[in-house]
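Below you'll find a set of structures to go through.
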Structure I
Amino acid sequence: MTSSIDNTAAAAAKARENVIIFDTTMRDGEQSPGASMSLDEKLELAKILEEMGVDVIEAGFPIASNGDFEAVREIAKIVKTSTIAGLCRAHQVDIDRCAEALKPAARGRIHVVIATSDLHMKHKLQMEPEQVLETITRSVAHARNLRDDVEWSAEDATRSDRQFLRRAVEAAIRAGATTINLPDTVGYTYPSEYADLFGWMTQNVEGADRVIFSTHCHNDLGLAVANSLAGVQGGARQVECAINGLGERAGNAALEEIVMALKVRADRLPFQTRIDSTHITRASRYVSAITGFAVQYNKAIVGKNAFAHESGIHQDGMLKNRETYEIMTPESVGQAPSTLVMGKHSGSHAFRAKLKDLGYELGQNALKEAFGRFKDLADRKKHVYDDDIIALVDDALARGGERIRVTHLRVIAGTEGQSADLTLEIDGIEKKATSTGDGPVDAVFNAIREIVPHEAALRLFQVHAVTEGTDAQAQVSVRLEEDGRIATGQAADTDTMTASAKAYVNALNNLMARKQKSAPEPLVAGQF
C-alpha cells in the first residue's frame with residue numbers, strides 16, 4: 001500500500017523537471033508604499049495571472065485587514081487552475097483566518113512564515129531558538145490539518161545560522177510542510193552563496209526529497225533575479241517573484257526576467273515553466289496602470305526601450321538579421337512589432353487591429369469611445385505612436401464608472417498669477433468653481449477641492465511625456481491619502497493641465513470607493 005508520504009515524494013520528483021512560478025505581486029508587491037490595489041483590480045490581475053499560467057498566486061495576507069481577507073476569498077472563488085496562497089504568521093489566529101479565506105479555492109495553500117536569523121529572533125520575535133523550533137512545529141502542523149498544501153518560510157534565511165536553519169527546515173518538514181522557502185529577505189546574499197545554500201540543504205536536510213525548495217529574493221543590491229536563478233541551479237524548484245519586480249524597498253525578483261532567462265538560456269538552465277510569455281507585456285502594463293508605478297524605459301523585457309534600436313550600427317545589423325541585436329523577439333513577450341501606421345485617416349477596423357496587436361480586447365462601447373479619443377488625438381498630433389494609443393486606452397479604462405468627471409477646464413498662467421475655471425460632473429450634475437493657486441497645477445487642484453471638499457493629502461504628483469516632441473501626451477500620476485487609505489489615479493492628455501485634473505479626479509474617485517468599503521486598518525505584514 002502506497003503512503004501519502006510516498007505520493008508526495010513522487011509528485012515532488014516529477015515537479016523537479018519544472019520551475020514553479022509563485023507570483024506575489026498582490027501580497028509583497030502591494031506592500032510597496034503607495035502600491036495599494038482595489039478588490040476589482042486584484043480580481044482582474046488574478047485573471048491575467050491565471051491566463052498567463054502562473055502556478056501559485058499569493059493573493060494577500062488575510063489577517064491584515066478585512067480588505068485582504070476579502071481579496072483572498074474572492075480570488076479563491078474565481079481562479080480554478082492556479083493555486084491560491086494566503087500568507088500568515090506562525091500564530092493560530094493567523095492560520096485560521098487564512099484557512100477561512102481559502103475555503104472556496106479549488107487549490108489553496110497556507111503560507112506560514114517565521115524568522116530564523118539570530119538578529120530577528122532576538123530583536124523582533126524576542127524568542128529563544130528552541131521556542132522558535134517549537135512554534136514552527138506547532139504552526140505548520142496546525143496549518144497542515146486545515147490544508148494539504150502548506151508552505152513554510154524562514155524569514156531572513158540567508159542571514160541565519162546554517163545549522164539552526166537546517167533544524168528549522170527539518171521541523172517544518174516533519175510537521176507536514178510541502179514547500180520550504182528560504183528567502184533573501186533583505187537582498188543581502190550573493191548568487192554563488194545562495195546556490196550553495198540550496199545545494200547544502202538538499203543534501204543535508206532529512207526529508208528534503210519530499211518537499212519543493214523555493215527562492216524569494218529582494219533586490220536591495222540589484223541581485224534578486226541573479227540570486228533566484230542561482231537558487232534554481234542549487235536545487236530550488238519554485239521561484240517567488242512579482243510583475244515588474246514590485247515589492248518591499250527595492251522590490252522583488254521580476255517575474256518577467258525570471259521566465260525569459262529560463263526560456264532564452266535553457267542551455268544553462270534546463271528547466272521549463274508553465275508561463276505563456278506572450279501575456280507578459282499585458283500583465284506589466286496592467287500592474288503599472290493600477291499602482292501608478294511607471295516602468296523605467298530601459299527595464300529588461302517590458303521597458304519601452306527593451307526592443308528599441310537607435311544606434312546606426314545596431315539598426316544596420318537589425319535590417320540584415322534581427323538576431324544580431326535581439327536575443328528574443330518582442331512577440332515572445334507580447335509586444336507586437338509595428339505593422340500599422342496610425343493617423344487621422346485610419347479607420348475603426350485598423351484601430352481595432354492595432355489594439356489587438358497591443359494586447360487589448362475592448363467591447364463595442366469601449367471601442368467606440370477609445371476610437372473617438374484616438375481621432376481627437378490624431379487631429380492634435382502629427383504622429384500617433386503605439387505608446388500614445390496605450391496611454392489613451394488605459395486612460396479611458398480608468399475613467400469607467402466614475403462618479404466624478406472633468407467636463408471643462410480653462411487655466412490662465414503667467415507672471416501675473418495663475419487661475420483655473422473648472423467644471424466637474426458629479427453623478428450627472430455639473431458644478432463649477434474658479435480658484436487661484438501657487439502655479440497652474442495648484443490652481444486646478446484647489447478648484448477640485450472647492451467643488452468636492454475633502455481632507456485627502458497629496459502624496460505624489462508625477463508627470464512624464466508618453467512620447468517625444470512638444471505635442472507629446474503628458475501622463476500624470478496622482479496619489480492621495482486620507483485616514484490611512486491610499487488611492488492612485490492616472491490620466492493622459494496632450495494638455496498637461498487637463499491630464500493633471502483628470503488624474504486627481506481619478507484618484508479621488510478611487511479613494512471614495514475605498515472609503516465606502518470602510519475596511520479596518522491593516523496590521524504590519526511579515527516582511528520577507
Structure II
Amino acid sequence: MSEPIDASVNQRFSSRFGMLLSVLGIAIGTGNIWRFPRIAAQYGGDHGAGAFLVAWVCFLFLWSIPLIIAEYALGRKCRNGVVGVFKKTAGSQFTWMGSFVAFVSVAITFFYTVIIGWCIYYFIYLLLNPLPVKEVDAMMIWNNFQNSGWPFFFHALAIGLGALAIWMGIKSIERVNRVLIPTLLIIVFLSVLRALTLPGAWEGVSYLFTPQWSQLLRPKVWLAALTQNAWDTGAGWGLFLTYAAYMKREYGTVKNAFITGIGNNTISLLAALMIFGTVFAVFHTGMMMSEPQVFPIPATRIMSIPAEAGISKLQVLEIMRTSGEASTGLTFVWMPQLFARMVMGSPLSILFFLGLTFAGFSSLIAMLELPTRVLVDSGLKRKRAIIIVVAVCYLLGIPSARNLDILSNQDFVWGIALMISGAFVAFAVWRHGVSQLRQNEILVDEKDWKLGRWWDMVLKYFVPFAAIILLVWWLSLSATVFAPDQWYNPFNPFSVMTCVLQWVLMLGIFILLNKKITKKMP
C-alpha cells in the first residue's frame with residue numbers, strides 16, 4: 001500500500017480568513033451567475049419565480065449545508081482526498097463510491113473549463129471591440145468564435161491557469177483566492193447596483209420574488225431546485241472534503257458550512273437580481289421594438305405590441321428560458337446587446353464577463369485540486385499528478401469545446417449525478433457512524449456552533465430518501481412526459497438512457513477496479 005510522498009499533503013491554510021475565501025471560491029462559480037438566473041426563469045411560473053426560490057432555499061438547509069458539514073468533518077478527520085476518505089470511513093469494499101464521487105466532479109470539469117474559456121474570450125473581445133447592438137451582430141461574434149480554433153485555445157488557457165494556481169498546493173490556492181474572491185464580490189455588487197437603478201428593473205425583481213405556489217406541485221421544479229443547489233454550493237462534489245484535508249483543527253465545521261452555504265446563495269440571488277433587473281429594464285423601455293428580427297420569438301407577436309408598451313413579461317421570460325443551449329443565448333448573445341442599450345454599458349459588460357471569469361476560475365481551482373489530491377494520495381508526486389489531470393481534462397473536454405450538444409448533454413448527465421454523489425457522501429457518514437462523527441469530530445470544537453441531532457436525521461434519512469425519490473421521479477417523468485419517444489435512445493442528449501448508460505458505465509468500471517484502487521490509497 002502506497003503512502004503519500006508529497007510534502008503538500010501536510011500543508012494547512014494559514015488563517016481562517018484565507019480558508020473561508022478559498023471555500024467560498026468553491027461555492028461561488030459560474031453556476032451562480034451563468035446558470036442560476038436561467039434556471040430561475042425556466043422553472044418560475046408566468047407570474048413569479050418565488051416558489052422555485054422556496055424549494056431552492058429548502059434544499060440549502062436540508063441538503064447542501066448538512067453535506068458541507070459532513071465533507072468538512074470527514075476531510076479534516078481523515079486528511080485524505082475523496083477516494084481515501086471513502087476507504088477509511090465507508091470501508092474498502094465501498095472505495096468505488098469515492099471514485100464515482102471524484103469522477104462526477106472531474107466530468108463536470110471537462111466542460112466547465114470550456115465555459116470559462118468562453119468567458120475569457122468575451123472579456124477580451126469586449127475590452128477591444130464595441131458592443132453588438134443587433135442580434136445578427138451578437139450571433140456573428142458567437143458563431144465566428146465557435147467555428148474557429150479559439151474555443152480549444154481558451155479551454156487550454158483556463159486549465160493552464162488553474163494548474164498554475166494549484167501548483168504549490170494549498171499555499172498558492174489560498175493566495176489566488178485572496179485576490180479572486182474580494183474582487184469578484186466588488187464586481188457583483190457594482191453590477192447589481194447599476195442594474196437596479198435602471199428604469200423597469202424592479203419589475204424583474206418583483207417577478208423573481210413573487211411566489212406562484214402551484215409551481216411547487218411540479219416535480220421537475222423540486223428536481224431543478226436540488227440540482228441547482230448542488231451546483232450552486234458544490235455540496236456532494238467532494239470539493240469541500242478535499243479542502244478540509246488542509247483545515248487546522250481550530251477551524252470549526254458547522255459555522256463555516258453555514259457561512260459557505262448562505263454566502264453562496266446570497267451571491268446567486270445577487271446575480272439573479274442583476275440579470276433579471278437588466279433584462280426586464282431594457283425590454284421594458286421598448287428600445288428594441290424597431291428591430292423585431294432580433295427576437296427569437298415570432299415577429300408578429302412583437303409587432304402587434306405598441307412601441308410605448310415595451311415587451312410583455314411573458315415574452316421577456318420566453319427569451320430568458322429559451323435563449324440557446326447551455327444558456328449561451330442569454331449570457332453570450334443577449335447580455336452584450338442589453339449592455340449596449342444602457343448608459344455605461346460597455347464598462348459594465350467588461351466587468352460582467354470579468355466577474356464571470358473570476359467566478360468560474362475560483363471553482364475550477366478546487367475542481368482541479370480534487371483529482372490531483374487523489375493521485376497524490378495514490379503515491380504520485382504533485383507536479384506529475386497535475387500534469388496528468390491537465391492532460392486528461394483538456395483531451396476529454398475537446399468534444400464539449402467542439403459541440404454544444406455534447407456540452408449540454410454532459411451538463412445534464414453529471415449535474416443530475418450530483419444527487420447520487422450526495423447520497424454516497426451521506427452513506428459514507430452512515431457507515432462511519434453519524435452520531436459518532438458528530439460527537440467525536442464536530443462537537444469537540446468548543447468555539448464552533450453546536451450541531452444538534454437534526455443533522456443525524458438529515459444525513460441518515462432525508463438525503464438518501466430525497467436522492468432516491470427525486471431520481472425515480474425524474475426517470476419516470478422523462479420516460480413518460482419529457483421524452484416518451486426517445487427515453488430509450490442513449491444518443492438523445494436529454495434522454496433517460498443517456499444518463500443511465502453513462503452512470504452505469506462509470507460505476508461498473510470503478511466497481512471492477514475497486515481492489516486495485518483501494519490498494520493504492522493510504
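Only the coordinates and a few stated rules stand behind these numbers; no lab work does. Source: prediction; values computed, not measured. Cβ atoms are built from the backbone, for glycine too; each structure is taken alone.
Structural remarks
- Which of I, II yields 26.2 [mean count of other Cβ atoms within 10 Å over residues 272-279, calculated]: II
- For the structures shown (I, II), percent of Cα pairs over 39 Å apart is largest in I.
- Which entry (I, II) yields the derived value 2.8 for distance in nm of label points 7 Å out along Cα→Cβ at positions 424 and 464: I
- Highest-scoring entry among I, II, by mean count of other Cβ atoms within 10 Å over residues 136-143, is I.
- Looking across I, II, the calculation of distance in nm of label points 7 Å out along Cα→Cβ at positions 80 and 496 that yields 3.7 traces back to II.
- Source structure (of I, II) for helix-only ellipticity at 222 nm (-39500 (n - 2.57) for each DSSP H run of 4 or more, over all residues; to 500), computed value -13000: I
- Given 12 for relative contact order in percent (Cα under 8 Å, 6 or more apart), calculated: source structure among I, II: I
- Structure from which 2.0 was derived, distance in nm of label points 7 Å out along Cα→Cβ at positions 176 and 216, options I, II: I
- For Cα extents along the principal axes in Å, for residues 248-415 alone computed as 69, 40, 29, the structure of I, II it came from: II
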